[in-house]
1. If relative contact order in percent (Cα under 8 Å, 6 or more apart) comes out at 43 when worked out from the coordinates, which of P, Q, R was used?
2. For the read-out distance in nm of label points 7 Å out along Cα→Cβ at positions 29 and 125, a value of 7.2 was computed from one structure; give its label from P, Q, R.
3. Given a value of 1.00 for Rg/Rh (Cα atoms, Kirkwood Rh), calculated from one of P, Q, R, which structure does it belong to?
4. Could you tell me which structure in P, Q, R was used to calculate distance in nm of label points 7 Å out along Cα→Cβ at positions 69 and 85 as 5.2?
5. Of structures P, Q, R, which gives 18.4 when mean count of other Cβ atoms within 10 Å over residues 53-60 is computed from the coordinates?
Structure P
Amino acid sequence: MSSTFIRLRERLDRHVAAYARALSWDLRGVKLQMSDCWANIMGPGSVHSGHLHPQAVVSGTYYVKTPGGSPGLKFEDPRLSRFMAAPMRPRTHIEYPAKAGRVVLFESWLRHEVPAGGRAAERVSLSFNYHWV
C-alpha cells in the first residue's frame, strides 16, 4: 500500500473499529484490515451503477472534494427483491449526501450506487474495503 494512504488508513481503522463495536460484531480471534483503497474522480454527469463489494466485510468512502450538486452514496433496501406482492413503499433507496471530510461506512454486501450529478466541477473521493485477517 502506498505510504500516501497510511495516515488515512490509520484514521479509518479507528472508525471501522467503532463501527464493528456499534454492530456488536464478535471480533475475538480476527481483525479487520484495509485491503483495497482507490481514488474516484467523477466529472459532470458521471455515474457509478449499482454494485456491491464481494469478499469484503466493510466498505466505505471518504469525501475529499464535493462541489455543489455532488451526489452521495445511494443505498438500496436489501429487502427489495422480497417485496413481490407487497404494496409500494415510499423509500426503497436512501442517499447519504457527499460532504467533504465525511466518511461513510457500510457492510460490503449492501448494494449501492452513485447517481449522476449535474455539477460543473469534479467530485473526488477515496473508497476502500476491509477484509477479515
Structure Q
Amino acid sequence: MIECSKRQKVIRKGVTIYRCLLDRKEVSESECLECPRWQRASTVPVPVPVPVPVQYPPTTLQAMNYAKALKAWVAAGRPKRSDEEVEQILVICQGCDWYDPSQKRCKGCGCKVTKGAWAVLNKAKMATEHCPQGRW
C-alpha cells in the first residue's frame, strides 16, 4: 500500500490508528483510505534530475601531483612537446569522457589541457607527463 504523505501512524495499546494531518483528527485505516484527498496525497512525485557537478580530485592531491610532475620535468631538463604533438593530445582528450570542455580540464587528474600557456602550466606540453588513463 502506498503511504499517504498527509497521515501519521500512531500505535496505542497495540492498536494502529492514523492522525490525519489535513483534518487534525484521528482516523482508522479504512477512513483514511476513503478520504478523497488520499489519492492526491499518496501520489509519488516524479524526481527532477539534478545536474551533477564536475568532480575533480581534491585540491591537495592535485597540488601534490603537480609538484611531482614539475620535479620530474625539471629533472629531465624541461623537455617540451611540439605544437603538433599537443594538437594530437587535445584531439584525444576532447574525445574522452574525463575531459571537461567548459573548464578545459581533465577530471581524472584535474590538470588544464590546452594548447596555450607555458609548458610549466600545461600538462600537455610537458614531455615527461602522460594521461592518467594511458591514452597518450
Structure R
Amino acid sequence: MVVRCAQDGPHVLLILDGHGNWGFPKGHIDPGEDAPAAALREITEETGLTDLVLGPPLGTIDWWFRWRGATVHKFCHFFLVESSTGEPAPQGGEGLRETRWCPLDHAEQLLTHDNAREVLRTAMPLVRGRCAP
C-alpha cells in the first residue's frame, strides 16, 4: 500500500484494474525474489513510481478464484510503502485503467474488495502517525 503525506493530509495510491475494481498495486513474486522486493518492483511496474521507501508489513490476504478450469488460491503480502515524489500513471502492459492518489479517509469508499479495506484499516494508524505535523 503506497502512501504520501500531503499538505491536506495523508493520501493512498489506488489503481483501477481492467475489471473495473479499485485496489492497491500488487503482483507476483518472481523466482528468487522475496515479498518486500516483489512489492517494490510491482509498484514500479504498475505505476511508474520509483521513489519508494519500504515500511512495515501490513499483513497477508488470500482469496480463491477459477482460472482456465482450475481453482487457484492466491496470497498477497502487503507492506506500507512511502512515495514522496513522482506522479503515478498506469504503465503499458499492466492492464490498469487509472491510478489515483486518494485521501486516506476516503479510500475505503472506493476500494472494491473487503480484504483490501481490511489492509487499509490496519494501515490507517501507521499512516496517520507518519504524516502527523
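1. Computing relative contact order in percent (Cα under 8 Å, 6 or more apart) on every structure in P, Q, R gives 43 only for P.
2. Q
3. Traced to structure P.
4. It must be structure R, since only it matches.
5. Comparing all candidates, it corresponds to P.
No value in this document is a laboratory result; all are computed from the given coordinates. The shown structure was predicted, so the numbers you read here are calculated from the model rather than taken from an experiment. Cβ atoms are built from the backbone, for glycine too; each structure is taken alone.
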